[in-house]
Structure P
Amino acid sequence: MNNRTGNRFPSLMAGLLCLALSACDADKLARLQPGVSSADDVKNTMGTPALEWKEADGTRFWEYPRTPEGVVNYRVTIAPDGKFREIRQLLTEENFARITPGMSRDNVRFLLGRPARQRHFSLKREWVWDWKTKTEPGMDWYFNVHFSEDGRVTNTSTHFEPRG
């Protein structure tokens, strides 16, 4: 096996894993019915959420990230009566556009879910969180949110990274 072929195998496997996760998620999500399925049905289908947000009225939001390898972060809404209300993919252009300077880390986390990576750049005195937004042959695309040392958004950007 030459070096070029050997380097492509991990990228190919990562791509196949993403497709498999998406297909598995679609199959699981089709089993959940808004207003009918319970919170326990969601947990039995999707597993334990990575994070839970609670509202004063009893509404719960459960986070199901598929990052860092996937390009999906789900948020499930559980109504105060304990019934499944909806599921949303958080990594959308609409949500990226909602990120504005001055927002807190918690606000960003609620809008986009768990980032794929969190990196600190001490010389720039900033943190950068990123989310993988799409995978193409040979490269991965990311949406980045830049935070000041005090945890406030300063700006956003995008970048791509070659694979293999």
Structure Q
Amino acid sequence: MSSFDWNKDYSLEELLQSVIAVKEFPNNLARIINTLKPEDFDKTYREGSWNIRQIIHHLADSHMNGYIRTQHIINQDASEIQLYNQDAWAGDLGKEFHHEASFMILLGLHQRWSLLLLECLKKSEVYLAKSIWHSEKERQVSLAQSIALYAWHGEHHLNQIIAASQQ
């Protein structure tokens, strides 16, 4: 899967499709998880990469941060994204935790997040132009970009899980 296009302008229809992808993400993840055997969760998609369990934990961490960033963009005058070190968060302390807790986080989070995003699309002229500074990317990130990014991010990691499960 190609990398995320930060320079694209997203149409309202494309953003609606991204919101649907955010909403459906936990269902798509569940369909994949339900085909896996317990030992599959230790598989990686390439040498040195996170295993499937770690990817699921990363998705919960990342998407919780994404939801909070969405709230900051639409509800607060927050000038800069709070960064987090995804590699440290995926580190040794919790990497062997069972994946189910992170999946449950994603299930509830994506339901709430997609409803919030749909409300933003209803008032697109108010919300889609709002943005926040991302110091790591050295750019303003609009709500529209954030919606498209997290739809892409979920699909990106689903593909990694599928690839790992076939190893």
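Identify the structure, out of P, Q, from whose coordinates helix-only ellipticity at 222 nm (-39500 (n - 2.57) for each DSSP H run of 4 or more, over all residues; to 500) was calculated to give -9500. Label of the source structure: P. State the single structure among P, Q that was used to calculate distance in nm of label points 7 Å out along Cα→Cβ at positions 91 and 107, giving 3.0. It traces back to Q. When FRET efficiency 1/(1 + (r/R0)^6) of positions 83 and 131 (r between Cβ atoms, R0 = 25 Å, to 0.05) is calculated for each of P, Q, the greatest value falls to Q. Comparison across structures P, Q (criterion: relative contact order in percent (Cα under 8 Å, 6 or more apart)) gives the highest value for Q.
For the set P, Q, ranking by Cα Rg over 2.2 N^0.38 Å places P highest.
Taken together, the values in this text are just the output of simple stated rules run on the coordinates, not laboratory data. Bear in mind that the values here come from a model prediction, so they are computed numbers and not experimental data. Cβ atoms are built from the backbone, for glycine too; each structure is taken alone.
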